[in-house]
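Student: In structure tokens below, several structures.
Just so it is clear, none of the values below were taken in a lab; they were calculated from the coordinates. This one's a predicted model, so the numbers in the text were calculated from it and none came from an experiment. Cβ atoms are built from the backbone, for glycine too; each structure is taken alone.
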Structure 1
Amino acid sequence: MLLVLAAAGCGGGSHNAPIVVVTTTATPTAAADCLNSDAFLVEAAGTQITGSSPGGINFTVTFHTSPAAAAVALAHLNRVYAVEMAAAVVDDAGNPPLHRGGTPMRLSPDELATLRLCIEIHRPG
């Protein structure tokens, strides 16, 4: 994944070159170490991470060979419970509801942001 940011310039006649940011995917082990250091309880095995968030939501992260392969895998899952992050797919399906008859519990926006921070690596390109 490639992201291009235009640097804002002030006055003068010089032109600033765009800043290119390349997004890659962490290894399952590196992502698991990052998550465990932020109060998640997870384990990496092969191309997957399984575990729970600080809020007690169980989830699986499956790492794929490319963002395109992750998109194909995501197409086979319920998008209510799955999200693509770089070349990985996070799936939190199967959690019980907080109250009887309620909707299943989900990863919070903050927990998803932490997952993204640990899975996606952004570097100047």
Structure 2
Amino acid sequence: MRLFELIKQSYKLRDSLRPKYAFLLFSPWIVLLVALMPLWWASVARIAHALGLPDDAPVKGHPSEVAFFFSMFAALLVWVALTSIAYGVLTALFLRYVAGWDWSRIWQLLYESRAPEHWIRPASRP
């Protein structure tokens, strides 16, 4: 039950942040997803090669069609999970060593979704 509370709190934080801080907090994740897309594409190409799919032929109708699409979807899920973990670690390290935050403050922001007061829009404050 705690997981659903954390997800709900995270969405509340996202909706109540000032645009500048929301952009600074969430845009690097999108950049990281796009930057790591060639790795996902390479893994899909390796899966296709391992399943014996020819490079110049369509997948539809091939005996390994279902296995390929399932593997591609699984690779996508793993890719998003690894990217999310990398983003969390990089954000924590950035806040610690560049911004000079202490670990408890970083934990409050990234895990408990409690941002500093000046990050919250005035209309959203309780």
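Student: Figure out for me which of the structures 1, 2 the number 2.8 belongs to, where distance in nm of label points 7 Å out along Cα→Cβ at positions 31 and 47 was derived from the coordinates. It would help to have the intermediate numbers written out before the result.
Tutor: On the way: 1: 1.2; 2: 2.8.
So the calculation was done on 2.
Student: Right, next: Comparing 1, 2, where is mean projected area of the Cα convex hull in nm² highest?
Tutor: For this comparison of mean projected area of the Cα convex hull in nm², the top structure is 2.
Student: Out of 1, 2, which one gives 0.9 for distance in nm of label points 7 Å out along Cα→Cβ at positions 63 and 87 as computed from the coordinates?
Tutor: Of the options listed, only 1 reproduces it.
Student: Using distance in nm of label points 7 Å out along Cα→Cβ at positions 79 and 111 as the calculated read-out, with 3.0 as its value, let me know the right label among 1, 2.
Tutor: 2
Student: Hey, distance in nm of label points 7 Å out along Cα→Cβ at positions 71 and 103 derived from one of 1, 2 reads 2.7; which structure? The partial results should precede the final answer.
Tutor: Working: 1: 2.7; 2: 4.1.
Attributed to the structure labelled 1.
Student: Given that relative contact order in percent (Cα under 8 Å, 6 or more apart), derived from a single structure, equals 26, which label among 1, 2 identifies that structure?
Tutor: Numbers: 1: 26; 2: 41.
The correct label is 1.
Student: Figure out for me which of the structures 1, 2 the number -23000 belongs to, where helix-only ellipticity at 222 nm (-39500 (n - 2.57) for each DSSP H run of 4 or more, over all residues; to 500) was derived from the coordinates.
Tutor: 2
Student: For structures 1, 2, which has the highest computed value of mean count of other Cβ atoms within 10 Å over residues 23-30?
Tutor: Comparing 1, 2, the top value of mean count of other Cβ atoms within 10 Å over residues 23-30 belongs to 1.
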